[in-house]
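Quick note: the coordinates plus some simple rules give every number you see, no bench work behind them. Here the structure is a predicted model, which is why all the values come from computation and not from measurement. Cβ atoms are built from the backbone, for glycine too; each structure is taken alone.
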Structure P
Amino acid sequence: MTSKRTLRNEARARRAVLAEATPDFASSLACFVETLPIAEGAIVASYWPIRDEADPRAFASALVARGHPIVLPVIATFDAALSFRPWRNGDDLSRNIHGIHEPLSHLETVEPQVLLVPLLAFDADGARLGYGGGYYDRTLAELRARGHIVAIGVAYAGQEVAKLPHDAHDQRLDWVVTEQGIRKFG
């Protein structure tokens, strides 16, 4: 099987093409919010997109309109799980060591029940190829050990691949939302 490093390089290139070809991606996701079985009032962790990542911001705004508070991830250290702080449209953000936007440090930490997850690729079994830092795998493992968490990949439909390698520490997605709709795994 192809190495994860090679798969990541191929997936980055594919995602860049998909982002260019799908300029209305972000707005197309919002119509699928009503079809996701998210508990009323559940706290949803979104993310601030970087480069050509699938943009969840319109989807998150639709979730807010449905009554869901939004939190964004915060990187504390390289080897720790993510933590989450509240965010509302218009709030000031700071940039972390990776240049990713995060809520300001004076805000309280909040634990989400739903996690929107960026990715490079996914397969029909819910396996996800991330950037290799393990942040989301560690975070999902910790949250799942404490209780129920729903992991929803946010992706372009063209990011789906036939099969991804899956290591013992890799956490699977429960759902994926693309510009073509939502899909449940397992």
Structure Q
Amino acid sequence: MKLVSGTRLRILSFDLETLAAGYADPAWVPDKITCAAWSWVGEKRVHSLITGKDGFFSRELRGERIRPLLDAIAESDTLIGHNVVRFDLRTLQAECMRFGFPKLRPVRVQDTIRLGKTKGLKKGQDDLSYMVGSPVRKQTMNWEQWDRAYEEDDWATVISRCVTDVKGHKVLWERLRDRGYLQAPTMWAP
């Protein structure tokens, strides 16, 4: 994707994994970030981080560990992801507020769950990836697998899930874009 001036856009695909942090109000469940992965369109490398068990219970540590993702987002021209408008960006913004960080800046976003008006089309990343013939499969996990993954000392399974989501998402985004299925990017502001 290029800007009118001919310079390339910096497009960042990202994903978050979270855990519910309590149930004081049944209508509201706070999420805390446990893992994040991100990758620039046009690059193969996927960066990842975990907040760790100690970070889950410490805002200060969690905030320090999230910083590399926030730095990447600050460098981006456009963010892409699956359900990032409704979940990931809002969750990240809430975490920034908990850490006492500045609000996320307004940024262009293209969310692959936003395909326009359809009926009878399951819009999960796994379903859409299969529909467009992506070779990258989502690492599906049931509750028991998630529970055990968080018991691992290094959270390798959690990281793998998040990294696989980003790798798969980049392929999904390209194929949906090439077919003209995606809605145009919009501005997201906290």
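Of the structures P, Q, report the one carrying the highest value of distance in nm of label points 7 Å out along Cα→Cβ at positions 38 and 62.
Working: P: 1.0; Q: 1.8.
Result for distance in nm of label points 7 Å out along Cα→Cβ at positions 38 and 62 over P, Q: largest is Q.
Please state which of the structures P, Q yields -11500 when helix-only ellipticity at 222 nm (-39500 (n - 2.57) for each DSSP H run of 4 or more, over all residues; to 500) is computed from it.
Structure Q accounts for this read-out.
One of P, Q was used to calculate semi-axes √(5λ) of the Cα gyration tensor in Å, giving 23, 19, 17; which?
Only one of P, Q returns 23, 19, 17 for semi-axes √(5λ) of the Cα gyration tensor in Å, namely P.
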